[in-house]
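Got some structures for you, see below.
Here, each number is a calculation from the coordinates, and none is a lab measurement. All values reported here derive from a predicted model rather than from experimental measurement.
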Structure 1
Amino acid sequence: MNKTKAVNIIVVLMFLLLGLGLFNIEVIQGKKFRELSNKNCIRLIPKMGSRGKILDRNGEAIVDSRISYDLLISPEDKVQQEKILQFASRALKVNTEDLRKAYRNNFVSVSVPTVVAKNIGLKNAIALEEIKVDQPGIIIMPRPVRNYPFGNLAAHILGYLGEIDRWRLTKLGDYGYKTRDIVGFGGVEEKYDYYLRQEEGGVSLEVDHRGRFTRVLGYQPPKSGLDIQLTIDFRIQKISGDAIAGKTGCVVILDPNSGEVIAMASSPSFNPADFIESERSISGYFTNPASPLINRAISSSYPPASVFKTIVATAALETRKINPSTTFVCSGSTLIGARKFNCWSTHGPQNLNQAIAHSCDVFFYRTGLLTGAQAIHDYALKFGLGKPTGFELPYEGAGFIPSPLWRKINKFKNWFDGDTANLSIGQGDCLVTPLQMARLMCVFANKGYLVTPYIVKTIDGRDISKYQKRIAQLSLRDSTIDNVRNGLRAVAGDPDGTASILSTLPIEVAGKTGTAQAGSKSSHAWFVGFFPYNEPKYVICVFLEHGGSGHASATVAKNIIEGMQKENLL
């Protein structure tokens, strides 16, 4: 009797445990298992929209999208997975282990097909589509990818695409960005990524136990990104890019009346298409000592050299320390304190017009000492130096304008007359970006207005230039502007001007050359000017790293203007 009772108790306990287990599965964890069951019979096929196009001012697409084909697999089990991978490796003529690795790296969920090969080509896509009846776990997915039809042309304006990094994900997570999203790096692609990026859609499918399609459960259409139109003229951009190809430096061309960027080329450059597919080698871009990813027009700072003399002349005229007739004799050098400061030539008696045309250092040493370092510093700031211009693309540099107070506070040293002399010819601690120099020259081209450079004209057809255009009057005397302009015209128009090579052009050009010392290496070369002289349409800045002299940059400017003339763009 006791033995029978014990058996009965054991049996009851077993059924009780079984019942509790069923209750746990059906009731307590029922929702979880239903979801797992649904995942086994539902496949989510993502559909990608196209990223927005980037157009030039004339509506020509300089960045758009093309269709690429990816191979995805959605196997029922491990056996089928291995079978599909071996089948695909033979069809694509790739190593099976590479496909296994891609599957492991890209796997998200059993309900989401996994990408194992990207950009397989139309021919392979068609071949796999024809035979996937026997391999129901194979999916061929068309995918829009970024297309850069002009290679490295305007690359620094455009930027490139890559997988989102942790820093950006931290900042942008609240705006719908997620791990593995493709986002812009640098240029328009980064600055306007939120407008350009597409929204993902997809199809929800029901499949049977063998992974075969049975019916469509739902469809969410993808959305393409918004198109962005730039202010650049791609014809002038190409002329500028070709002119500095093989050199190290940059070209900036602005509309002096509005601040629109007409062209901006930096060299060496890169091909944004190299970043589209991760299989392509891009490490060289990051290790190259020539730094091809840097936009030298906005992110690099250099001594302005003699181009800075336009500010010294303006400060001296405005403070009435000199007048247009003020003359200094250049004997090839001058003594300041106990030190001899040399000029690059012996010019003899020089007034303001002649000193600008001949770029006489002695004249500007003396003019700078009369004007004073603080006044020069203050006028440099008035012209927008020492801070970013407000240009909308990322990573713009600020440059630097030294002052006696800065020297005292930061270096615990006094400011001497020799420091003023160096500042007066744009050397010493003075640093500027090429875009800042182009903006400075706009003041003389438009007779007294400081513009803010901008590059985006419309977004999705909506004109935003009215929000971009910012123009400030500098309240300079007309006589000051006219006197400096006359000197700038003499630079290119006089036979002895430092840019007289431009005198053979069919239009009148004004500007200033500069040769900036660069330690033991060859000097940097500047030319910053505007044309046509009487009614300026363009300001141009050509900067060549270690280019030797301003004459080299003036030569590049001449080639660009001649190219524009041939294309009837003047």
Structure 2
Amino acid sequence: MVNENYMERYEFTWPGKKKAILEADTPTTTVLCPCREESKDWDTTENLYIEGDNLDALKLLKEGYAGKVKMIYIDPPYNTRKNGIYKDNFTISQKEYEDRAGAISEEDRHLLRSTDPYGRFHSDWCSMMYPRLKLARTLLSEDGVIFISVDDNEVHNLRKICDELFGEGNFIADLIWQKKFSRTNDATYFSTMHDHILCYCKNNILNNENGWRIGLLPRGDEIPQGYSNPDNDPRGVWTSVALQAKSGSDKSRYEIITPNGRKCLPPNGRHWSVSQDTYSRLLSENRIWFGKDGNGTPRQKTFLSEVQAGLRPNTMLFHSEAGHNQEGKQETKALFNDIDVFDGPKPVRLLKLLCTIANLDENSIVLDFFSGSATTAHAVMQLNAEDGGKRKFIMVQLPEICGEDTEAARAGYPNICEIGKERIRRAGRKVKEDNKDKSGIEKLDTGFRVLKLDSSNMKDMYYTPEEFLSISQKQQSLFNFMDNIKEDRSEEDLLFQVMLDLGIPLSAKITKNSDVFLVNDNYLIACFKQVDTNLITEIAKKKPYYAVFRDGSFSSDSAMVNFGQVFTTYSPNTIRRVL
């Protein structure tokens, strides 16, 4: 039966969309645990490599990085329904699809006949992408931009998801990247030569003057169409525009005499576009062109050197400027001693080009939460080496297992994360070696802090009445009972939890003096081992913005009782926290 009250409207939905929306807003119970032994230059680097599910990672990053990321690039699964190292098949059964859509009753009777035979191929992919992109938008700065690689399988759905999350007005372009340079003759229909790279910004400058502005490409030796230098002007190539306007005053209808003596007036109803005084100045500066014979209607010269400092990017990214699949593969194999460790890595040239288009400043943060082989990190390091920038990268990758029959596994890389981390190490060394003659190259940041997603640092503190009674009978101290930190968690595990909770960047400078951590000098001071009144006083006198202690670390009842009073005396403005 047709619901006569149902109002038709334009919408994009799928079974599972409501759950996907809620999933983005559901808090995570995970934490990021530091892993020094797998990191490089831990104490000095400002780059991050996060190992774990990117949905939880994005939720955690939101605490300290909301509105701080200038560029996001992701190369998610394309849902090609092919087997590989990472999941690329999001198909569900027809029965499950109809069940989610509410088309089957509890008695397995069809209430509605599905008219969409293909929805089961796309729904889970949309549900996977939606919450991640929703969180990604919160991380972008007001002038931030996101690039998403995809192919024809899901580009139509991705456009609709991004239109909903970023706003249709913030769609910039569907960039077409020529990923191949030779045709495939055994293709069923067309030989696919391209991928899509969707570009959306946080704010369009047409609606927000502080929004994203596109980066121009270097001109090189290219001369744009319409520019030439027929009079050998020392200022270089130029183009010209007619010196006429549709309207003006009587003063803008004056007589101009060409070098050959011909008298010129604007055509009937028109005017010169500049005043007579301005014309005289332009003429004296050799900015008026009368044609090769010196007898043409006057035109104003515009020099290439005086217009935009670069070229507008094209929506077609040809392999000659952006690299191709084989280039990406050969770059990775060269780094890994000719071992083919990763399927389909993107070429460094493509990511460098996107970084240029993103208009990064020298301190921008670049995020890739489908990091794969970590080409994005490689490109950021390469750009910094070329121009002396200090851009930072955050890579996020799920440690998906490399199959036993893959070259990666045989070479000793059990999962994608191990490939990505090693790629950054090797690429960093190569970038420094290739640029060893550049001044200051030894300061180039090619390190990264490894952080791994794990369950909460806190114990499950829910007790039944019987369990509570047994604890009391054992006469354990109140402090021991209240210490809710898991025994296997380190001091640095707790420190990074605190940094996330307080919105402090995970790349912040950390020093340790005995058992006391100092983050960004005295901005945060934390101690998770035993503290007495003397140590509390010493910390308070440093006047930190934040001071954090562990609940079970106070050495005595008096230390806990005096804790608040000491800070009130020496640093009343310090925000104090106890885990």
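Details
- Structure responsible for 13, with relative contact order in percent (Cα under 8 Å, 6 or more apart) calculated and labels 1, 2 on offer: 1
- If helix-only ellipticity at 222 nm (-39500 (n - 2.57) for each DSSP H run of 4 or more, over all residues; to 500) is computed and equals -11000, the structure in 1, 2: 1
- If log10 I(q)/I(0) by the Debye sum over Cα atoms at q = 0.06, 0.07, 0.08, 0.12 Å⁻¹ is computed and equals -0.44, -0.55, -0.66, -1.09, the structure in 1, 2: 1
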